[in-house]
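Peer 1: There are structures below to look over.
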Structure P
Amino acid sequence: MAHQLDTLSAPTLREVIDSGIVTVVVPFGSIEHQGGHLPTGADSILADAVGRQLAERLPAVLAPTLRIGCAEPHQDLPGTITLRAATLTALAVEQAQSLARQRFQVVVLLSTHGGNRSALDAAVHELDSSLQDAIACAPRGEVANPGRHSGVWLTSVMLALRPDLVELDRADPVLREELMTASPEHGYEVLERFIASVVAAVRGATRSQ
């Protein structure tokens, strides 16, 4: 079971770090228009789930998910709340620096929303020179054949994680043919591939230091 940072007392957090768990996972999602059939927080729900699994497998402490990301391409669509890329970079840098002061040695900036990628890569670049006794990484998970935005990949994952929030009968017409192949079984399969690839990327990053 993952150690969730915001549910730990300060003494318990210190004990966890002193026990040798010195990696912390910071998930980043998005709140944005996801067609007519998915919740606006689908990427953040995914970030919660991937973050929890990553923290369990590494092992690591799980920080709270930053639910609002960089979704500027969708900013004029209903349901989208967005940050500028520079704002997201600054938030990631300051969170990582704060966590490093807690004596975490590895800060994983985990994004499940593609629009966050460049901002988090910029944060890692800045942290490379500002962190003294810690490293930061922003691993990319494997997403083979993702389909359209809000398409078969994310829809299948949401059918696996939160089927109660998926309304396939309200999907946009342009997506309906693609979504005929969406299923929870496919969701579990692609989600496991994504998580395993992120775990491998983090372990590779820490070994290279």
Structure Q
Amino acid sequence: MSQEAGARKKGVADSVAEEPLGKKIRKRRRAIDMTLQQVSERVGLSIGFLSQIERGASTPSLASLCNIAEALGTSVDAFVKAPPRATGAVSRQGEREAFSLGDARRTYELLGAGFADARLHPTLVRRPPGHVSEIMHNEGEDFVYIIEGCILLEVGGERHILNKGDSMHFQSHLPHRSATLGNETTLELWVRTQPLFS
């Protein structure tokens, strides 16, 4: 592992804070008297996967967590401590805080400082070899550019292999999922129109 990668891993904030993500989700779901079935129907994730999240056996993607939060009548901020954002229009390497949703091997860095009514939400995502996302769908559009590594991206039933330097732009309402290919950690730039934090 390079010094830079080691320092980055050491500095990753486990943004789920003191209480595990799954417990927070379960507590909120029960507080509003919703069943796993009801959440499943609203977000398009299986009851089994939602149960795994609540038990801490799986972690959702950030996009799926946004959908879960919306179904539970709250925002991602209720489950994840939002990382500090740079002020102003410029986001500098080394000044952004990487965060995870419980699995430190999969990290996120919010690139945009964010402003009221922003339509684009850029995020750097690092994923380990062998990672497979859940099938998801949400409102808006997604754009991905592969900086390092290789992924398989399935959108609306069509499979696409994206290598370093490849990109794809698609409508997010189409069912989609991705998997890392090969033996290296991927570095992916995702730009979404779905807001991640409030």
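Peer 1: To which of P, Q does the computed value 14.2 (mean count of other Cβ atoms within 10 Å over residues 33-40) belong?
Peer 2: Q
Peer 1: Given a computed value of 16.3, 48 for Rg and Dmax of the Cα atoms in Å, which structure among P, Q does it belong to? Please list the in-between numbers first.
Peer 2: On the way: P: 17.3, 54; Q: 16.3, 48.
The correct label is Q.
Peer 1: Figure out for me which of the structures P, Q the number 3.2 belongs to, where distance in nm of label points 7 Å out along Cα→Cβ at positions 57 and 161 was derived from the coordinates.
Peer 2: Numbers: P: 1.4; Q: 3.2.
The correct label is Q.
Peer 1: When helix-only ellipticity at 222 nm (-39500 (n - 2.57) for each DSSP H run of 4 or more, over all residues; to 500) is computed for each of P, Q, which one produces -14500?
Peer 2: P
Peer 1: State the single structure among P, Q that was used to calculate log10 I(q)/I(0) by the Debye sum over Cα atoms at q = 0.12, 0.16, 0.23 Å⁻¹, for residues 105-184 alone, giving -0.50, -0.70, -1.02.
Peer 2: P
Every number in this text was worked out from the coordinates using simple rules, so none of it is lab data. Remember, it's a predicted structure, so these values are computed and weren't measured experimentally. Cβ atoms are built from the backbone, for glycine too; each structure is taken alone.
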